[in-house]
1. Given 0.80 as the derived value for FRET efficiency 1/(1 + (r/R0)^6) of positions 75 and 315 (r between Cβ atoms, R0 = 41 Å, to 0.05), which of the supplied structures P, Q does it correspond to?
2. Thinking of P, Q, which structure, once relative contact order in percent (Cα under 8 Å, 6 or more apart) is computed, gives back 11?
3. Ranked on mean projected area of the Cα convex hull in nm², which label among P, Q comes first with the largest value?
4. Of the structures labelled P, Q, one was used to calculate helix-only ellipticity at 222 nm (-39500 (n - 2.57) for each DSSP H run of 4 or more, over all residues; to 500), giving -11500. Name it.
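Read-outs: derived from the displayed coordinates by stated rules, not from any lab. This one's a predicted model, so the numbers in the text were calculated from it and none came from an experiment. Cβ atoms are built from the backbone, for glycine too; each structure is taken alone.
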Structure P
Amino acid sequence: MYVNKNLGKRLFSKGRIEWFIFIPLFFLSLFLSNDINFVHRAGGGLPEICSDKADYYIYLPATFIYGWDVHKIPPEFEKRSPGIHFDYQRNKLSTKTTCGVAILWAPFFLVTHFIAVHWDLQPDGFSSFYERMTIFPEVFYLILGLFFLRRFLSRYFSTAVSYITVILIFAGTNLYYYGIDEGLMSHVNSFFLFSLFLFLLKKFIDSKNKNYWLIVGMSFTLSLAVLIRPTNILLLTWIAFLDITSFKTFINRILLFLKPIYILTFIVAAIIVFFPQFLYWKYLTGHFFFYSYPGETFSHWNNPQILSVWFAPLNGFFLYTPLALFFIVGIIQMIWKKQANGIFIGIFFLFISYLFSSWCCWYFGGSFGYRSLVEYYALLAIPFAWFISTIPKLKNLYIRLMVVLLIFSATWYNLKLTYGQRWYTGSTWSWDDYLNYLDFAGLYNSPGTTYHYKQDFENNALEDICFQSQCYRSPTLGGVIVENYNFAMFFRRYLSTVMKIPVKQISASIWIQPGKLKKTGLIFFFNFIDWQNKSHFYRQFYVDDFIKEPNRWTKVTGSFDIPDSLDQSLRLDVGLWNIKRQNNIYYDDLSILFQ
């Protein structure tokens, strides 16, 4: 029997290896996305198109189904996100996000809508069919981003190292969460654009005959990335510094990209890409330019929360994505070995950490880990791949095995958190909340003999009614009493979920700043109630017993024992009772110790 000797070479050529890996990975990711969104989380929580995701998505049904007529759009969709507003008087729909994600998703939406119309699947843009179909574009751009990242890394590293790197970044970081579970957010879409941009840039830099169409591709990719998120303009620094080894090569790089034809191409691409956004802003405000994030700025520029961004229980980068520690090790190794890109990537990482920690909501709201860095894994893959490439060179076998074990442990940790309790709603440095978070995910067996709840009111994902203020005792936000509300609620949990043994004693404190008032009338209360909202045990402390003078932070404290007969299935509500309906009284740094 004749055997074609070249068959094996053709089947396992570089191009076909990519097909064998990325096509199965695409279908596996589709299965995982469907499982985590519609099986694992079925019957609970919010719909898939909600919150920031609804802000990005609303452009599609508004454009292709409803013609921007808010009277035709189902009114309940406005409630899915605080960033969406229907102005029925002016017949205007406002959303604070830009349309970059919607542009990427448009082909998939049109196919989805075509199917819904012709098969009578409630073609309103918001039905369960549309929600289920969102897994296709999010997985598509995730896999395509990994594909181009692998292609980019292959210009520096071996085939094995480049594949290992992209698979670990996929499974071992919160890219998995934002690609598989939250793909309608901007991050996986930006990750795809970042990876594509790096691939095109590297190919252009390395080519002897500069292909103009690579410039065209880079121009549209960069423009679309900036449209999705303005801070993505930082990609311009990659043009200037990638692979730069001396001042002379830096000058040559700048001169290369300053050619008039290249500059003109970038300008034309930007105008084309931004044109739909200009039209939307004109429709909404009468102006072609509009800042849709009023009141949201880099307000912590002089007080960046870098340590919190890196290590805090509130979405800390390294705490939730420990694999990223190896990115930093790779940066240090590259700098030590005087490798190109080591210093550049190190400085760039420090700069984006500073930049994002300066944002008014530096932890970026409801997140799984630090989501603003997800797209930058495309660049951080270089030092990570460098680190991976050094592992076989370690002479000590036990150290080599230990490093491999740590990498797989970090990956397993990420996946366990992803499928466990994903969003952290506690305080910035509340370690007991973080340990309970790990316990819930099956990563840590908490003894549960004491529990210390802390709330610094930085996190806006609070228990109940609480309003944030820039008057604070500890950076960077506090709370404020609002006269329209009788209660400011801080804590609402069942005793049985607080500790694994019965609660015997509670000690609590909160800091109050009364403004100009000498008497506030506030009551610091603890109410134990059942499922019918009937109170079974109550304790209160008068805030005015502690306040000595206006405009000064004062610590209000209280402690009491829990009766042995108290049912541990009761719910504890903790807050401030604003009996006199006062306004502008500030509070911060709540502490409740359960023993």
Structure Q
Amino acid sequence: MLNVLDCTPIAQFAIGLDHRITCWNRACELLTGFSAREMIGTDRQWAPFYPDQRPVLADFIVTGDFEGFLDSYQGKAALKSEVVPYAWQAADYFEDLGGLPRHIFFVAAPVLDANGRMVGAVETLQDISKQVRAERDLRAGEQRYRILTEKVPDGVLLLQDRKVLFANSASAQILGWDRPDQLIGRKTIGLIARDFQEAFCTMSEAFEAGDFQEKVTKIKCLRADAQEIWVEAHNEFMQWEGKPAVLTTLRDITKTRRQEMAIEAEAASLRSENKRLRYAARGRYRFGKMIGKSEVMQEVYDLILKAAATDDTVLIYGESGTGKELAARAIHELSDRKINEFVPVNCGAIPEALMESEFFGHKRGAFTGAVADTHGYLALADGGVLFLDEVGDLPLTMQVKLLRAIEGGGYAPVGSNRTETSGCRIVAATNKDLKTLVERGAMREDFFYRMHVIPFNLPPLRDRKEDIPLLVEHFLKAYDNGNKASLLPGKVMEALYAYDWPGNVRELENMLRRYLAVGQLDFLNLKFSPTWEQPRSSASLMHTMTLADAIEHFEKDLLVKTLEKNQWHKARAAANLGISRRTLFRKLKSLELC
């Protein structure tokens, strides 16, 4: 053992159980200035380090006094070694050790015989003065650099391996932290707003691959208080300790960016409004999938256009079958949200026990049968439109939770404690008087006012019977199965006009489908239920009708086709037919087309 210690370039000495030195190698002589001749056989292992006799690390190993070791080396990094088994370690500074000021790192371990019994201890001395000075210089350099960066009004960050290595006070202030050290070690993705994280990851991957060289970027960040801000980042790419890094200066541009976005939104709104106006000018006898040229429907179309130009909540009142979902879809298709989902929800068809899971989603294992994470309606409609059909059927408990979610308070999927948010727009519909529900306590007043921002009514079919010919023509063409039955006999049309249509457009549609299928019309609230033959093709009709009927049939068919060709623009249709506009109106009235 002694020969080995004498040959090693590392300063070491050994003591026995009697605390007397048994070895003091050459490296130890050079480090301490004490020779082996004067040290071996003595218990003066303390002499090179301390003016008075006291135990050194090897002495504590021999006695097994760990508490005494900690007390003696208090404040000197005293602890058990994580590298050498059963060893203890510490560090200390000496003003004059071997003629020089030195920082020494001590490690002492027991020496065991072949039977595993301790026969002494060996202590290793390592001069770490250079490392300590280097660390001190580094800290001083960092301090000088920090002093410089603290004078800069912009935020300064050093990023490496997608983490923050350095941050100045300005960057902490911009990102909402009290101190810059709170940013050190944080993952950069945690500082980025949720809707920008995917793009940021793409940027990071490009940088790591050496492909991303953008000097200036605009990034949406997330402050410590969860507030979203926009920053302009000026990036300098560099090597830091042999690895790629980015030195970034930050400037808060939230106000400027919002102004830019407002200008962009206004320009987009103007383009969208122009498109909507062109759309509206093409012919207002149909609007999206809604059909009708009556005055009341023209008012509805105007309201839909205005509602589509905003992002506010819309509440559509109307009897069952009036086309509330068609109106909601028209608002969605004409808005800037049309690229995202339209999610219809029948509020009256969801069991109350499943309401929260259906709207907010659930995590795997949240309840029996929840075998996977499932998105709710709010997540599916994020960025799009959530259509709440029969909103008056929502229970009070769900109204509270939904109100919080759509007002920015967020929601938590069933089985999760993480709050999520949805940027969906609410369009609701009902066939009930919601004010009456509020008075009866069946609807919360705050929920009512949240829904009742842009309300409008869809008229029942009995209040716009002038639209019946257009609706009849549309449904016949949609369901005639190739028979080209585009017209109904006059008596049938008279019966359709006479009926009050409690089921509205849906009832008319279903009645015409039944008529095409079985050749008869059944009116629910009329005393008579006449039966007519199913319309036949024009060719077969010509062999059975009178000349007057054939002329009327041909004239009616020609008028309808010409009007369709001209999007029901009557002046153009009259010009195509070679008749005056007054004559056209007279013929339309006599043929019951208006």
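1. It must be structure P, since only it matches.
2. P
3. When mean projected area of the Cα convex hull in nm² is computed for each of P, Q, structure Q gives the biggest number.
4. Answer for the origin of the read-out: Q.
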